[in-house]
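Right after this note come the structures.
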Structure P
Amino acid sequence: MRELAVLTFVTLDGVMQAPKMPEEDTSGEFDGGGWADPYWDDVMEMVGKEAMAVPYDVLFGRRTYDVFAAHAAGDHPMHNFNKIVATSEPETLSWNNSTAITGDIAAEVAQLKQQDGLLLQVHGSCQLVQTLLSHDLVDELRLWTFPVVLGAGKRLFGSGATPANFELVKTDSTSNGVVMGIYRRKS
């Protein structure tokens, strides 16, 4: 059986939308994109050490897949990862090692979790994360909380999240105030 971990960057008020670039996701008239950029280098060093050091397969929502694919130049490590993409347009996946899941995404992910294989790690992908949380498919949350309040934007936990208890298994922080918390789902 495979486990599923969500890796995401959030503000103090829970916004996960468009952390790196202003144009990354402007849906809902969001104009706060790029809020994580001033903290990026320190955070990415920690992310590499804490969440990307062991092999895993990436599970993406379509919008996040497109952002990553467009910016993964040269010898980017994700070129070699297996990428599983929740999409209604499977024929348009062009990044190598990409596989589509369509239809009932929660059922498809539940089936993936029943298989043998590497950890499934979700990067960003707010809509997908909402689906996974509402169907109780998340085993671990890998959160980097930034000392920023935006007031608006897509939030990590929406109204459909299933009540759950998590245990803090690891914490750390960067010198510029970003706090990492890794939480495991309690049985």
Structure Q
Amino acid sequence: MLDEVEKDAAARMRKSVTAFSGDLARVRTGRPSPALIEHVKVPYHGSEVALNQLATIGVADARTLSVSPWEKSVIPAVEKAILGADLGFNPVTAGDVIRVPVPPLTEERRRDLIRIVRQEAETARVAIRNIRRDANHMLKELLKEKEITEDEDRRGASRIQTATDRFVGEIDGLLQKKEAELLDV
């Protein structure tokens, strides 16, 4: 019973770190990344579809993304969706490929992005602490129902705290790496 609570808490904490990592990939730095536009929704046959489900997105060079839609008929819709996503990109169609130049960031925008990234990191830390609280509550319930002993409760709480510290450390590491990437000119 104790192991199940710990494994569940660790799995949920891992998901929080993974979600935070995905959020960081969407934050624009000076370098182009397919993650910058893959979440853009494109109208396709009456529904909104993520761009990465309609096209291949790649990095053409140090300042350009390339989008190759699988159907020629969606090229205008993809171009319009990228423009409408308010990401500051101006796509250019060249035959079957849409080129998306990624302009360099200003110093002010870099500072804003760092502030946003720090807020995302704090949200992820709070999520992990909430998972710790839930796991500790489960341990207290098991103790109350006499399914575990007080020693097992303390040992379980200690292990959950260790996992919490480890995952919060991972978030802090990801945050530092992203801040350095944002400040790199």
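None of the figures in this text is laboratory data; all of them are computed from the coordinates on show. Since the structure is predicted, the reported quantities are computational estimates derived from the model, not experimental observations. Cβ atoms are built from the backbone, for glycine too; each structure is taken alone.
For the read-out distance in nm of label points 7 Å out along Cα→Cβ at positions 44 and 132, a value of 4.2 was computed from one structure; give its label from P, Q. Don't skip to the answer; put the middle values down first.
Numbers: P: 2.2; Q: 4.2.
Going through each structure in turn, the value belongs to Q.
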Taking relative contact order in percent (Cα under 8 Å, 6 or more apart) as the quantity of interest, name the structure among P, Q where it is greatest. P
With distance in nm of label points 7 Å out along Cα→Cβ at positions 156 and 172 computed per structure, which member of P, Q shows the largest figure? Q
Parent structure of the calculated result 40, given that percent of Cα pairs over 30 Å apart is the read-out and P, Q the choices: Q
With FRET efficiency 1/(1 + (r/R0)^6) of positions 52 and 148 (r between Cβ atoms, R0 = 35 Å, to 0.05) derived from the coordinates and found to be 0.15, which of P, Q does the value describe? Q
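If helix-only ellipticity at 222 nm (-39500 (n - 2.57) for each DSSP H run of 4 or more, over all residues; to 500) comes out at -6500 when worked out from the coordinates, which of P, Q was used? Can you show the working numbers first?
Working: P: -6500; Q: -20500.
Structure P accounts for this read-out.
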When volume of the Cα convex hull per residue in Å³, for residues 68-163 alone is calculated, the result is 180; to which of the structures P, Q does this value belong? Q
For distance in nm of label points 7 Å out along Cα→Cβ at positions 4 and 124, which of P, Q scores largest? Q
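Going by mean projected area of the Cα convex hull in nm², for residues 12-91 alone, which of structures P, Q comes out largest?
Working: P: 6.7; Q: 6.1.
Largest value of mean projected area of the Cα convex hull in nm², for residues 12-91 alone: P.
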